[in-house]
Structure 1
Amino acid sequence: MSTYPLLTAGVDEVGRGPLAGPVVAAAVILDSKNPIAGITDSKKLSAGRRQILAEQIRVQAIAWALGCADVEEIDRLNILQASLLAMTRAVAALPITAQHVLVDGNRCPKVRCSVEAVIGGDASIAAIGAASILAKVARDREMVALDCVYPGYGLAQHKGYPTKAHIEALSRMGVSEIHRRSFAPVRRLLPR
């Protein structure tokens with residue numbers, strides 16, 4: 001990390017594939033003098049381990065912030081542009097201005113500093129891994145809360161992803177306002 005400026009933010013998003021709910025991004029500036037062991041791609045961690053690491057990241061990072069794009073924005077812009085918007089919002093929300101941004105993937109959001117895309121960055125760069133953890137924990141928590149508002153879809157279990165149970169619930173109950181109408185499995189169920 002020493003080749004990057006001190007205030008380098010790692011950025012990642014979660015929730016591009018689900019049929020429901022927002023896409024959530026996080027931006028994290030880690031403290032190189034206070035490293036956190038075990039940070040990696042959030043998908044490689046158990047839910048319990050993610051929770052523990054998320055708490056450590058929130059306490060020990062120099063700065064962190066979340067950004068999201070809601071279902072209406074996803075349907076209006078498309079999921080890629082909504083993901084980039086969520087990332088831009090996360091970086092803008094940082095309480096300290098980042099000097100450089102490292103983003104997981106191959107596309108860069110519009111930010112007010114230098115930015116670099118790193119394919120597989122969530123597993124190879126601690127700040128991006130930390131962002132993936134915070135985004136995943138925040139989005140999962142949001143989907144559990146939405147499960148209480150929209151019961152019957154199983155959102156707390158599958159977090160909005162297109163599982164067999166979710167598709168069956170959609171067919172049985174219809175499309176809710178938190179479902180992404182631009183996604184084919186949802187669009188097919190809309191009245192013509």
Structure 2
Amino acid sequence: MIKLYGISRSRAMRPLWMLEELGLPYEHVKVSFVNDTRKPEFLRINPNGHIPVLQDGDLVLWESLAINLYLARKYDKGLWPKRVEDEGRAFQWSLWSMTELEEPLLTTLLHRMFYPEAQRDPKKADDAAERFKQPLGVLDGALAGRDYLLGSAFTVADLNAASVLSWAPLAGLDLSRARNAQGWLGRCTARPAFARVQQLA
């Protein structure tokens with residue numbers, strides 16, 4: 001059986017969402033950030049000491065969005081693109097989500113919500129929130145006149161990008177000036193699989 005190591009209030013939420021979308025049986029091994037990821041038994045499966053980690057038979061994969069690309073392709077239930085050009089776009093939006101979108105969003109979230117009060121830096125949060133506007137604008141433009149990133153159907157490209165952007169409300173980031181992106185995020189997070197992941201403790 002597939003095993004997914006991590007907790008739902010982390011980047012592990014992303015492959016948990018994918019597993020729920022695909023309707024695959026899996027074991028959710030709850031591994032938290034701090035002590036669990038430094039234990040020798042965990043470092044044997046991910047020497048980086050990070051979550052999530054996927055085990056599928058003999059295969060061990062790290063990196064949440066890479067895990068999702070693998071799952072969507074191997075266990076295709078309509079989330080994997082049909083054309084090679086759209087496969088390229090799925091890789092593009094997944095990598096873009098990590099290299100352009102996640103850092104300013106996560107920095108804002110850490111300094112507004114997650115760090116202990118004494119470690120928060122309002123200036124860093126405000127600077128990151130300002131930088132977030134640029135990738136948000138790129139996403140908003142890409143969604144003009146279409147329901148999803150690759151066209152009319154929800155795919156792995158949407159799941160990967162939306163799983164990153166879904167942190168924005170928690171970080172207090174305003175999406176109202178990016179109506180296309182805001183509407184798209186609402187469509188993605190209204191899916192039953194996303195709601196099931198939100199219920200995981």
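Descriptive notes on the structure:
- Structures 1, 2 were shown, and Cα extents along the principal axes in Å at 55, 32, 26 was computed from 1.
- A value of 0.55 for FRET efficiency 1/(1 + (r/R0)^6) of positions 5 and 173 (r between Cβ atoms, R0 = 30 Å, to 0.05), calculated from one of 1, 2, originates in structure 2.
- Among 1, 2, structure where mean count of other Cβ atoms within 10 Å over residues 45-52 as derived comes to 13.5: 1
- Between structures 1, 2, the greatest calculated value of mean projected area of the Cα convex hull in nm², for residues 21-76 alone is seen in 1.
- When FRET efficiency 1/(1 + (r/R0)^6) of positions 109 and 165 (r between Cβ atoms, R0 = 30 Å, to 0.05) is worked out for each of 1, 2, structure 2 gives the greatest result.
- Structure (1, 2) behind the derived value -12500 of helix-only ellipticity at 222 nm (-39500 (n - 2.57) for each DSSP H run of 4 or more, over all residues; to 500): 1
- Once relative contact order in percent (Cα under 8 Å, 6 or more apart) is evaluated on every structure in 1, 2, the highest one turns out to be 1.
The numbers here are math on the coordinates, done by the rules we state, and not lab data. Keep in mind that this is a model prediction, so the values were computed, not measured. Cβ atoms are built from the backbone, for glycine too; each structure is taken alone.
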